[in-house]
Each structure stands twice: as structure tokens, then as C-alpha cells.
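Bear in mind these aren't lab numbers, they're just calculated from the coordinates by the rules spelled out. These numbers were taken from a predicted model, which means no experiment stands behind them. Cβ atoms are built from the backbone, for glycine too; each structure is taken alone.
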Structure P
Amino acid sequence: MEHAQRELLRRLTLSDEHVLHQLMCEQKVERALLDEKTAALVRLAALVATEAKVASYQWAVDAALAAGADDVEIVDILPVVAPVVGLSRVNAAARALSTALGFQLDCPPQ
């Protein structure tokens, strides 16, 4: 692990106000090793885990597409996170992702 990541963990553990502010304002914290596309896909996975609203998915999908992700990579998040978050969250996320990606699904509304 690089020094920057160790320091980030330390500062987060201590609730360092400067780092917390950077995180909440989506500023770069030190030297991030994730590229923009990977970071955008991770954010989408987090939305699945937290049962986010459709508007949040739209924002995150737009950001992922702008960062170079494609529809396949975005949808492939669901089977990756399913064992961790559960099928009910993945089911809800599938509908939200479909809407955000502009897909019309042939299934009754919930």
C-alpha cells in the first residue's frame, strides 16, 4: 500500500475535517489511483448498495458514460454486487439503471 493510501485511511479514521470536506465536495483527495471511469463505476455500485433514487442513478450513469464507460460495463455492475447487496436491491437498481440508460423494459411497474 502506498503512503498516500495509508495516510488517507489514518485521516479518515481520525475524522479529519479537511479530508471529510474534500470527500463530501467531491474534490480530489491526495493522489487518487482510480481512473475516472473506475471511480464512476464504483459510485454506481454504491448507489445499488444504498437503494438510491432514480435521479441519483441518472447523475451517476451520465458521469460514468462521460468518463468512458459503456452500457455493458454499467449493467455488469449488477451481477458483481448481487452477492453482496442482495437480489432485492439489484432488482430495484435494474429498473433505475434501465431508466437512466434510456431502455424501455417490457415488465409491469412495481
Structure Q
Amino acid sequence: MIWYLRNFRVDAEKEPEQMKRYEETLKMVEPKRLKHTARSVIWGHYTVWSGLETIHVPVYIAYAATDKLHSLENIRMMAQRLPCGKPNPCPTNLYMHSKQLLADINAFEHDIREQE
């Protein structure tokens, strides 16, 4: 799984810190659960598309152009299907796992509450 991520899903050159985080996380995961999850992702059995149009609460959709794990086209389609989806670009994949992203989400929530 680490080899697959490094070679096909993570830009290990531009995002070495993120690749290291994935490696450390994967080394701690129970192998049978990891196998099941990996198969679901690789074979396309995992889907989020059904019913997105029915979600009518604000949704913060954080993404990074350097993230190869999630397709930018899928992010765009998700944002279009969610009636209150708001795509929010992040500078790097590492940023997606930082305290700063949490601050961004809190600011998004604050703005939503201010509009109510």
C-alpha cells in the first residue's frame, strides 16, 4: 500500500512530509482492515455520489491541487452536487492535515453563524 501511494497517489517529491505521515499511519493499521479499505478504493467500490443533492447544510470542501489521492474533477463535481458546498483550495496536501485548516474550518463555521 505504501508503494502504491508513493508511486501513484502521493506526490512524494513535492509533499515528502505528507508521504511520511501516510507511511507512519499505514504502519500502525491492522493489516486486514487496510486490505479491505485499499481494495475498496482501488476497485472503485467506495462511492459518495448517491444523495449529495439532499444535503442542505453548508459543507466546507477543502482540497489541494497537489493531492493525487483525490481527483480535482471529483472535488468539483462534489461541490456542484452539494447545494451548499463550498470548495476551498489549500496550498498543499500537508496543509490539509494542519492546525491551520482547522482554523479555516472554524472561520467558515463562524461566517455561517453570522449569516443566520
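Numbers at a glance
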{"read-out": "Answer label among P, Q for the case where mean count of other Cβ atoms within 10 Å over residues 16-23, calculated from the coordinates, equals 16.0", "value": "Q"}
{"read-out": "Read-out distance in nm of label points 7 Å out along Cα→Cβ at positions 40 and 64, computed value 1.0, structure in P, Q", "value": "P"}
{"read-out": "With helix-only ellipticity at 222 nm (-39500 (n - 2.57) for each DSSP H run of 4 or more, over all residues; to 500) derived as -14000, matching label from P, Q", "value": "Q"}
